[in-house]
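See the structures that follow.
Quick note: the coordinates plus some simple rules give every number you see, no bench work behind them. Keep in mind that this is a model prediction, so the values were computed, not measured. Cβ atoms are built from the backbone, for glycine too; each structure is taken alone.
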Structure P
Amino acid sequence: MTLTRLSLHNPVGVVVAVLLGVLFGSIALTRLPVQLTPEVEEPEISITTSWRAAAPAEVEAEIIEPQEEALRGLPGVTRMLSRARRGRGEITLTFAVGSDLGRALLEVLSRLNQVPSYPEDADEPVLSSIGGDARAIAWFIIKTLPGNDRDISGYQDFVEEVVQTRFERVPGIARSEVYGGREREVRITFDPYRAAALGVELPVLARLAGSGDDVSAGFADVGKRSYTVRFEGTYQVPELADLIIDWRAGKPVYLRDIATVEERLQDRESFVITGGSLSMAVNAKREGGVNVLQAMAGLREAAEELRTGPLARAGLTIEQVYDETTYIHRALRMLRNNLGLGVVLAVAVLWWFLRRLRATLVVALSIPLCLLITFLVLELAGRTLNVISLAGLAFAVGMVLDASIVVLENIVRLREEGEKPAAASAHGAGQVWPALLASTATTIAIFLPVVFLRDEAGQLFADLALAISAAVSA
């Protein structure tokens, strides 16, 4: 065979090629992102519309149904899931794999603008694009330190501004979410009997109390100076009680005359309990294609910085309760151990039958070389190192050993018949290469098409197929 003869006549070139393969494969191994499982892309767009205090039936009739009507027939949508809850409506649109989410977001926004109207006190819809990898890689619990008797749920704004913002600055972290807290609100509690005695209607009160806005009135030129004119209609909480809502007998009726105004925490809708005490939970979700181990190291550094800094000054502490890298390390360690044990046992069995140390070492050296070349292929293909790709490598080791043993056994047979080493190597490889080529091509033909499947199964097992194809080809 031409390639075999070329290799035998150019040993220096073969050594250089092997060293280059080892070098670039080792570099690729250090650069491969490490994850638990492959990324499964499932483009989704979620639409959330808040309407405080509305019943689920009202949310469905006034928000969900008009939005569904506007979004019906949206190109590329494979599934539409709607949820109506107390005070909130959610619609999740799932698109076909490979869809352009940027263009889809614009189309969804355009369709939502066609909704005739929303309830007066409902918020504008909030759009976000998420994917199948939008699971948290870490969870942290925030608790009060001994001596701090303040309600932990009152730290919602502080945790969002300090902890959430710091986590989202960690490289590789897409977003962070806070649970278990309560935001502050201004609550106006009307006395219906007092309002009735003064002849004030409650709908009018609600409209006046919620209509305080700052309004720009343009510019006013006075001499050589130009002034910006604006009406300050936004009230601070202490000033809100002095809002004039009507006049009776020439005297103003203030809001405080028929209602109490207070700034307080919202009513509790959810809670987080850790060790029997109330706490807050903060998670972190990674970006696509990042190394989870590096992202987790950044999160731990950020958590320690927060623990000894702003949280300690606020009488709080933070503790990590979930770490995805624990399962990654455990799974990768198990696969590495099994892979290493399999290689050792295969080499031991090979030596037992051949009883030739040099021949056994030649076959044994083919295994790490093929693995390193496979790591290089995975890096070039933009894949990750995970349990699926490692399982593919474990499968491929057996196939590589089979091919090496077939060639080696034929060369040993020719050597025993009296041929010289160079001639035996050339003839031995040349006699079996058509069968090995057919076997390798068959294996690649079986596994490689999986790489081009775009559904969830194809994305999940693409790493396995690519690892096997690259290893047996090497």
Structure Q
Amino acid sequence: MHILDMQWDKTMLNQVKKTIERFNMLKNGDRVLVAVSGGADSVVLLHVLMEIKDKYSLDIAVVHLNHSMRGEESDRDFVFVKNLAERIGVRFIGKKINVPEIKSEHGGSPQEVARRVRYRFFEDVAREYNADKIATGHTLDDQAETVIMRFIKGTSLRGMSGIPFVRGKFIRPLLNIKREDIESYAKANNIKFVEDSSNISTKYFRNKVRLELLPLLKKYNPKIKEEIARLAESASRDEYYLEKEAEKEYKTAIAGSTIPLSDIKVVFNLEKVKSLHTALTTRIFLKAIEHLKQDLSGIYSYHVEDIIDLIEGSAPQGEINLPMGITVYKEYEKLVFARERIPVPKSFETVLNIPGVTSIDKLKVQIKTSILTVSKSGEFLYDDNNIAYFDYDKLVFPVMARSFRAGDRFTPFGMKGSKKVKDLFIEKKVPFYLRRSTPIIASGDDLIWVAGIRRGDKARVEEGTKKVLKIEIIRTS
């Protein structure tokens, strides 16, 4: 019997059609890639889409990725799906990769690596073939398992929303259908599929939830899967609204920081963030992480709570490290999400070339010095952040540039008493990680300039000064 002439179960088919219409999954003339693993869910999905192909004038193609994780069984699945596509007359696009090899190079769990690579492959194929939709065979069981797994690990309303029916080009027409109904449907209609032997192994967390925890919960509520799916849909509605509000506040909080958004750093105005309801701050934090890493895997609710504790703490500065190489800093009026930890340079000390240029490569800084002659009174009395003038004849040579040291003191310009450099940093709100990269200019035992922040009173230019040393800080990046 031809595969499209089978007796279709109208009840299930109608349920899938309603899901497609409710979520506007398809429109007339769509090019649809159907992700087919060879298992019951994805094979039935393909048959359902073939059944409604003419209604929507769909251009259907099958995509399959061989992960090389199950040896001959993986190769068997590849051949099965290829033959299936040929039998029903649709294009087959397949690829074989070595997930174990990728895992050994980049780390991560086999399932997470496989998922990342698989979705990247689907998206690449969609771009190449100009596909409008990518259909996957996720079921109500997948939804229930996902929500439970996230709940156990710790999650938020966003996590409780589970798998979305539609996300970008991805559509999931079977997400309201139980796996047992799909398998019954396949059996009743003589639809062949392959079994994945790894699905019965309880060494994987998802399998343990499916094979051990869900049957236990079913004893308390026979419709536990449906109830969890209903919870996910309810959470998804609330999350949608909060996400829209968070997007507005995200843009406002970034705009208020005066530092532009970049691929390696997201900077928020701290006061703006603190003024928001926690329901919104948690979401803008996740948006920042997603912007930097395009992924939230490994981020759980307790990580968000750590960020909230950081911003609500009384200390003006602090930092926490998150998974995936994300560091969050509180720096006085700023909250910074950085993709890589900002390195703190080791201590340094170098003699300045006078006159000339001295490079401090680890700071990406050049210090340029010039010897000038006074031609009129008051000519060199005023400095800016990156330039300072000193009475050449009052200096003790060699003049050094060095890193900040605990206990450093100096006499600020115009003051009589000394002051701790640390207190100056606090007063000027200089972050911890920048203090070691701020050049301190020393003449003998005296500190004469905390470069870029404040100059000292020693060797000041006065009436009667004949020769002036100009020191300029030049940032090379």
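Looking at structures P, Q, which one was volume of the Cα convex hull per residue in Å³ calculated from, given that it came out as 195? Intermediate results must be reported in sequence, preceding the final value.
Working: P: 263; Q: 195.
It traces back to Q.
For percent of Cα pairs over 33 Å apart, for residues 137-368 alone, which of the structures P, Q scores highest? Write down the numbers at each step before the final one.
On the way: P: 55; Q: 39.
By percent of Cα pairs over 33 Å apart, for residues 137-368 alone, the leading structure of P, Q is P.
-15500 is what came out when helix-only ellipticity at 222 nm (-39500 (n - 2.57) for each DSSP H run of 4 or more, over all residues; to 500) was calculated for one structure; which of P, Q is it? Write down the numbers at each step before the final one.
Numbers: P: -15500; Q: -12000.
Computed on structure P.
Determine which structure produced the value 22 for relative contact order in percent (Cα under 8 Å, 6 or more apart), calculated from the coordinates; the candidates are P, Q. Computed on structure P.
If you work out distance in nm of label points 7 Å out along Cα→Cβ at positions 25 and 65 for P, Q, which one comes out largest? Largest one: structure P.
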